[in-house]
1. Of the structures labelled 1, 2, which one yields -11500 when helix-only ellipticity at 222 nm (-39500 (n - 2.57) for each DSSP H run of 4 or more, over all residues; to 500) is computed from its coordinates?
2. Tell me which structure, out of 1, 2, gives 19 once relative contact order in percent (Cα under 8 Å, 6 or more apart) is calculated.
3. Out of 1, 2, which structure matches 17.8 when mean count of other Cβ atoms within 10 Å over residues 88-95 is calculated?
4. When mean count of other Cβ atoms within 10 Å over residues 48-55 is compared over structures 1, 2, which one is greatest?
5. Comparing 1, 2, where is distance in nm of label points 7 Å out along Cα→Cβ at positions 56 and 72 highest?
6. Among the shown structures 1, 2, from which was the value 0.25 of FRET efficiency 1/(1 + (r/R0)^6) of positions 128 and 272 (r between Cβ atoms, R0 = 35 Å, to 0.05) calculated?
7. Using the calculated result 2.7 for distance in nm of label points 7 Å out along Cα→Cβ at positions 16 and 224, pick out the matching structure from 1, 2.
Structure 1
Amino acid sequence: MKAGTNLEKVLEGGGFAVTAEAGPPRGAVPSVILRKGELLKPCCDALNVTDNQTAVVRMSSLSGCILLKQLGVEPVMQMVCRDRNRIGIQSDILGAVALGIGNILCITGDHQSSGDHPSTKGVFDLDSIQLIQVLRQMRDDKKFLSGEDISGEIPLFIGAAENPYADPFEYRVLRLAKKVKAGADFIQIQAIFDVGKFTEWMEMVTDRGLDREVHILAGIIPIRSAGMARYMRDKVPGVVVPDEIVARMEDAKNAKEEGLKICLEIIEQIKDIPAIHGIHIMAVGWEDIVPIIVERAGLLPRPVI
């Protein structure tokens, strides 16, 4: 097996990977992300540091990744195309590699109009597929997008995001195929609540043989309340929350326990899909539940590589 990041070794070795999000703070206090790192280190193979998610200003993903590295936690640096041109992107990649950060997740990014600076000028010099191509060229050809040579190795494990539920449904697998062709090594999927529709999408993925070319991690969001379930069903684009799940949360005596139960049921169903290579847990503001989820799902201990 070739040398690489811990996440790469787990996935390439046939393991069932566990990743989670460690969102950076809306400030410069390092203890916020350090606490998340300490909490999630024993139960995850790598932690995503989001990049100004929802177009809201936060500590940079690169800085958050460095803080996690100091704890011995492997980071996944998210990079959105909204805020940088190709010069800034390539420069940040060089800096990340120099600091030992090898997992990069390529995302186009939420539109700035949805964030806290709606009048910001979006860059979008590249989209996520082009960004994947740039990183592969830097790694494999050791060349910048300009064609100029890069000095030294650029070891990268390249990731992308995908949403099986976005319309038009039948074209989503084609978009995944483009990302795989561009050079994606792993894919983190949007939150899954409608397992039936996700299974249908995965059948389309396997029919094309894409599961043999890329590692797919299914997205998991634990629900804390009936209000959260309703909000995601009604207000969050690209997230499909079936009415029966909302009803279960509304009828529950203990909403958090019911949300945990739903989460574990979804993971069990996902684990039965052979082409799924892991899960990505997005417990925004509820990171304390992640170790419990991983333990109850039978995914501890994590492999030591």
Structure 2
Amino acid sequence: MRVMLKTNKDRLVKMAVMGEVVHPSSRGYTVDFEGKPRMGLGMSGIKYNVTVGDLCYGWAEEEHMEPGLSISNRDPNENAALSVLACIGNEVKVVTGEARGAKGYIIGKHGNFMAWLREEDQEKVNIGDKIQVKAWGVGLKIEGFDDVKVNKLDPDLLERMGITVENGRLVVPVVNEFPAYIMGSGYGMWPVTIDYDIQTTCPEVYDELGLKKLRFGDIVALKDQLNWWGRGYYKGAITIGVVIHGWSSHAGHGPGVTTLLSTKSDRIITKTDPDANIAYYLGIREKSKK
């Protein structure tokens, strides 16, 4: 029997938190996993031609590419509040500068948050501009699924993801599934504040798993991975996440995933959908006609 999701969204606190568009920084050349020097590009600042829905792979000299705008706070306490309270899919609004009043969405959480704005609005944004986030999602639960942890997910986005309930289980559309052994940087960290990476160190494995096809915003499943109050291997568990940053040449790193749903049990099953991407769910892009 198929039924729609019910949540406690009407009892969640919705509040404002702020970040600013952060300037890129550089440590100069670093070495990749084979010892070759590289000048990595893509973290912080404003990316004019890289956004949610684009391929993660293939950008020249990329390193942990963050699509769109990257926002953070200099004050550690204010940044902690932003890190914990803001969720994927939350609405954002520019409150300073030439783009004041422009609205968009949170599309990822790395060290920074990433935000999407319309192209014409993003062209007006300057580094240092303030971005206000309508934070909503902390404490979100799916009724009847107390054993499924919901993490950093806007309630409205959850409802747009095409998730159904069939025979007492959540059926989640995903672009791809990945085995536990491919997960790398971020293990052991708290899922609320940071992502973790699908490793791209071994070419034979990333070709076999189709990693070059991943796009920013893709919804993916991570097998035998538990993301509750920490993250790690747990046989039979499954985690659902969204791809939020790009490839890496560093050992143990690769496309980043912000985790959204996780359970120890079989309460989550997946179905393959090549259009399982938040760019479509949020109305940022239109699906191509087949």
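1. Among 1, 2, the structure yielding -11500 for helix-only ellipticity at 222 nm (-39500 (n - 2.57) for each DSSP H run of 4 or more, over all residues; to 500) is 1.
2. 1
3. That value comes from structure 1.
4. Comparing 1, 2, the top value of mean count of other Cβ atoms within 10 Å over residues 48-55 belongs to 1.
5. Comparing 1, 2, the top value of distance in nm of label points 7 Å out along Cα→Cβ at positions 56 and 72 belongs to 1.
6. Answer for the origin of the read-out: 2.
7. Clearly, the read-out refers to 1.
Each value in this text was obtained by applying a stated rule to the coordinates, not by laboratory testing. All values reported here derive from a predicted model rather than from experimental measurement. Cβ atoms are built from the backbone, for glycine too; each structure is taken alone.
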